[in-house]
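In the part that follows, the structures are each spelled out as structure tokens.
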Structure 1
Amino acid sequence: MKALKWLAEQRRTGYVDDVLVLANHPMRLGIDSPHEMRAWRDAAPEIMVGMEGAPGAQGAAIPGWRGATSIRGEYENKPSAQSWAGYPADAYLTYGGFDWATATVGGLWDSMLAEGRLFSITTNSDAHRIVFDTWKNGDWPAGQNFDTTGKLPDPVDTTTPQPGSDFWPGQFSRTHVGVTRYGYRAVMAGLRAGRVWLDHGHLLDGLDVRLKRDCDHGRGVTLGGRLRVRKGEKLTLNVTVTTASRPNSQGILPELAHVDVIRGAVRCPVTDRNTWQAPDTKVVRTKDVSGRKGTYTLSIPLSAGSESFYVRLRGSDGNRHGAGYLGASVDPHGPIPHTPGDGDPWADTWFYSNPVFVDVAGA
């Protein structure tokens, strides 16, 4: 928390142009407790903007590659003395390649969003050892190790594929950020504003989300935004999808099968900072889009009740589904873990979007 506050001060004084922090693969070791995540966010909300919704190392469980115990994301750990004891053992797995904190409808991510504050998700490539790359670290000279040299041996080309886990940046995992101009700082501003959606395997070419009051003629608000409404007002969520137009690097032309609308009530900040569930968040609508091509818009009617809420989107290629971690009544067809050693990432791809918040007057 001191480090985050220090970073915020460097940005405020202009020592650096901009800086962002996101929690990296939060459930891989289980060491990022809910109260720590909230404390980091609260210490510098303009700096600590979110978490990695899906880890790198998505090629870790390609069948026959790294071993029979391999899990996508290299989520192969068990709870340790450093882990927060409140997480279940299932939290250490990935679900459709996404971190349990993200993939669980009504889980940790939703419990933070339900406090009415934006907390973004991203995905990355985390490229250390590339799947099927032929390079590896060289061997240590006799009598030397990292403590004596301060670095790893120079890499060498073996000319044969090595058991890596990672894809090149953008090859499989993509974070899409809405920007208003070109440049790194514009991308950082888009991340801070929450104009973000993610996909694996190049599942989509484009996603545009607009939530508006039916009585308005404007475009409404988009991902990361807030819409102020009156109790009982009618709203429309317009989701414009552009389907994949060319094969991905695996030679597959991805096909989106469904779009899910997830809605959660916004309440006061939790009293128990270790809360990781949002019991009023669930999948409220699923649109079957199998076979649809090109660009199309789904217009989904919503209504404002007596309390503020948020909506977010999710979808997949439809290959692997099951009841969500908190039950079918919350998530009837969510992502599920794969069998260890049998997690072909290209055969189980998903997209997720950041939320749009709806503030109900008087709530």
Structure 2
Amino acid sequence: MRKGKNMKRIFMFGYYGFNNIGDEAILEAIVEQFRRILPGVHLSALSYAAAETEKRYQIHAVSRNRFFQVFQSICKSDLVMSGGGSILQDVTSSRSMLYYLGIITLAKLAGKKVAFYGNGFGPVSRPFNKALARLIINRVDLITVRDEESKKVMESLGVHRNIVVTADAAFTLSVLSEKSAVTAEKPTVGISLRNWKGKENYTAAVAACADELVQRGYRVVFIPMQHPSDLIISNEVVSIMKMPAEVLQGKKEPKEMIAEIGKLDFLIGMRLHSLIFAAIAEVPMVGLSYESKITSFLKLVHQPCAGEVETMTEAQIKESVNQLIRDKKEYQNRLQEAKTELNQKAHRNATMIKEFMYRGEGIS
């Protein structure tokens, strides 16, 4: 690829800099992919912790609260890109969704091309948000989403652009072969939880299941994916357990966490990227669904779901875990097949961006 005038500038926005290892995994994967297929590309990203993002990824970062600098970065870019994650949803609140739709609007007003890179989408429930999302997303130039569910939700809102289903960007990350903090002296189960509605219900059910697993000879390790919130709820569950369990300490980089999860016999996961990391490491899993994106992903990788966390019973989670233990080899085989396909689809994200940016310029 020729350098100089043909060097491209990409401004990425997402839920970066919030100590959420899943979103950091997405950004790390995107940066790796672009450096591989677009050597010399200038990358900048929106972040809640800009200095930390710059140091970690060796890219330019802009604080999401410095609006003039954000607008400058948009104006200097050749492409403004929503870099993965489920940032366009109004389950938690409308504020962040309106913020990100505002960035897309600014980009289009500045005459910039806009792309979605393996995004999740929805749910969107408020009528005003639905109308606004339809209006703005129909002006996005290239859309790839990580699952069929996201495509269906977009189309149900009236988005008529071509929507290509790929996979979560994190699937292009590799597994580290370094020593893990999760030792294998006895069979080990990882549990990844997050704070959500109906917490009293699912924490009690998980604690009871974890107690039974310890009694059956398993070591139980809770795995926080976002600090400090996941650490807090993990400690809450350990405190109501009758048997001993551990909480993985310290913040991990994405590849380090994949290595940790790779030492497990299986995972019980509520966080989407705990399940994605397990899939990358080919570790079978039981999902605890708090949003449709969890059930959608579990269907993709053919793994059991214990139910919706707000109504899930102790019996349901134990039954799902027992099913996984009983048919573990079958679930591993299903997972290996799904992982191969998702890895290939995830690589398409970057390839499509490259083709889109250099279309008609004769650059290979």
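Given 20 as the derived value for relative contact order in percent (Cα under 8 Å, 6 or more apart), which of the supplied structures 1, 2 does it correspond to? Going through each structure in turn, the value belongs to 1. Figure out for me which of the structures 1, 2 the number 3.3 belongs to, where distance in nm of label points 7 Å out along Cα→Cβ at positions 141 and 253 was derived from the coordinates. Going label by label, the one that fits is 2. Where does the value -15000 come from, among 1, 2, when helix-only ellipticity at 222 nm (-39500 (n - 2.57) for each DSSP H run of 4 or more, over all residues; to 500) is the thing being computed? Going through each structure in turn, the value belongs to 2. Looking at distance in nm of label points 7 Å out along Cα→Cβ at positions 61 and 317 over structures 1, 2, structure 2 comes out largest.
One of 1, 2 was used to compute distance in nm of label points 7 Å out along Cα→Cβ at positions 117 and 349, and the result was 3.5. Which label is that? Corresponding structure: 1.
Only the coordinates and a few stated rules stand behind these numbers; no lab work does. Values in this document were obtained by computation on a predicted structure and should not be read as measured data. Cβ atoms are built from the backbone, for glycine too; each structure is taken alone.
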